[in-house]
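K.L.:
Structures given as structure tokens follow.
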Structure I
Amino acid sequence: MESTLPQVAATALINISFAWVVGVLASRFWLMQQTAGWQKPVDKQLSFAMSAWLITCISGILLSLWTESAIMGDVAWLNAGPAFAQMLTATHYGHAGAAALAFLISALLVHLLRNGPGVSKTYLGSLTVLLLLVAAARVTIGHAYEHGPFSVAVAVEWLHLVIMAVWAGIVFVAGWLVLPRVLAGDAVLTKELTAYLTSMSNWAGAALAGILATGAYNAYRVLGSPYQLIEVEYGQVLTFKLCLILIAIALGGFNKFIGLPAATSHRGLRTVTTALRVESVVLLLVLIAAAVLTSSAPPG
């Protein structure tokens, strides 16, 4: 079945919001010890962002389930209520979606009930487990699940989804939320900011290595030959996604080897922030391309 625009849009919304949630969680982990003046207002923004993006992710999954119900029931989108109820109770797709919703709602409740100034290890650990379970539920409706629930394909796909969210999420949060707040104040390169930037860079590097490894395996699994990267539509989207990742790698390399060493002033930090924002746009397109692949049948 060919993907439709509503399917792709809903999946892209899930991918983007999930990445933001993961990025916020990582940033709050790095900022647990709030010893610098800029960290407390940043943490408040991160707390608000966590609520907003968890709600957005929940909405994305509901839209995805509703849209799939309309397509499977062959009814108008606004008339998909009965098909939606049937899907949730009688189909694997609906069960997986309901599980993802339950985990996300639980995460939102944990955030609202356990959140406070200076997050605890219990808060961070609980949200981490719930988000990993959300990713697992999402993988069960993907192409890899056809190889079996405990197959290598499912494990690799789950890992790919998680580390892609880590990479994109920490870039989104750093470029659009944390560093702009730092630039608005007087802090430049304090030891706390240095620790944050180092953590971001190291995590992004580790995530990138994992993405390349898992992405290579997934491409090997779904493509019959390298020629399908250009001969079939699925391969063309995959090639486009790979090109975007290479651009993002180049931007990340610029920041790691040129931007961050020069971030000893507001001007240097602005350069880092600008590069992160450009990288975030590229990664946004990567997540949209991933949504197209998720909603499309691979060759064969």
Structure II
Amino acid sequence: MKWKKLGKIFDPLAHELFDAYIGYAQSPQVLIFNDFIRVYFSTRKQSENGKFISHIQYVDMNKQFTKVLNTSRHEVIPVGNLGCYDEHGIFPINILDYDNKIYAYLSGWSRRISVSVETGIGLAMSYDSGKTFQRVGNGPVLSSSLSEPYLVVDGFVKNYDELFHMWYIYGTVWTQKNINDEPERTYKIGHATSNDGIHWKKDLKQIIPDNIDYECQALPTVIKIKDRYHMYFAYRSTFDFRENSNNAYKIGYAYSDDLLNWIRDDDNAGISLSEKGWDSQMMSYPHLFECDEEIYMLYNGNEFGKYGFGIAKLEHND
């Protein structure tokens, strides 16, 4: 795989839409129209108690990714009701355009006391071409279970051969490096299938092997090229990842020929940190998509997408 970086294409701090927000355009994911591309992402507001709440917004761009045509100036989907899994934010939102329906898989966050958050994956549908979404229900369609007890989130859904596949992450442990530290979470990539996109059966296993000690794996995204499936994802250390760029998010890669068995091959990912600039310390939250017979990857850079997102184009695939 060989990718050509086309640069950063959207900066929320430079756009008037974001007067009400405090930066961040995290986890960009697309809905493709005939003459433009809509990019959804999570941005942040600060609540009265000083905590962040993630909200969904979007920008419409031309297919050359050189111009913003329109922005959402409305609530794409509100955060969840009191006590719901997504009461304190939605991050990310994954869009599936399938069978003349527009699905949105919501990664909902709710706060806890002993640890920072708990999460779940919900479902919403759009009836106005993706401008807004309505929840199918107030609860999640995928959440924690006996063998995946924490933090089910980051759902990415595709339909292959009339079967829905979801790749997601699940927490394995909350831990402290030192006794006075805030607990940090570790999470891995899992897989589930569904006949209807609502009721899911988990494989109940980690499908991508670790490449570093105390590895966290986040936001899997999958695309099929010819007869092979390609997955990109973000990975980092559980500890010291906010200030130490060596432990911050980087892009990982794996491939499969059967959607069951995945071979990790980061050395052939074809994309890495830049020597300087907006994506020199961190690359995270990749999203693969095909448009007009070209394959692209959206991703965030330094500081978890505080300064926006960029794009890369696949140049060559053996």
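K.L.:
Taking mean count of other Cβ atoms within 10 Å over residues 86-93 for each of I, II, which is largest?
P.N.:
Going through I, II one by one, mean count of other Cβ atoms within 10 Å over residues 86-93 is largest in II.
K.L.:
Suppose you compute helix-only ellipticity at 222 nm (-39500 (n - 2.57) for each DSSP H run of 4 or more, over all residues; to 500) for every structure in I, II: which one lands on -26500?
P.N.:
Checking each candidate, the match is I.
K.L.:
Work out relative contact order in percent (Cα under 8 Å, 6 or more apart) for each of structures I, II, then name the structure with the largest result.
P.N.:
Going through I, II one by one, relative contact order in percent (Cα under 8 Å, 6 or more apart) peaks for structure I.
K.L.:
Rank structures I, II by percent of Cα pairs over 32 Å apart and report only the one at the top, that is, the highest.
P.N.:
Across I, II, percent of Cα pairs over 32 Å apart peaks for I.
Every read-out reported here was derived from the displayed coordinates using simple, explicitly stated rules and does not represent laboratory data. Here the structure is a predicted model, which means the values were calculated and not measured. Cβ atoms are built from the backbone, for glycine too; each structure is taken alone.
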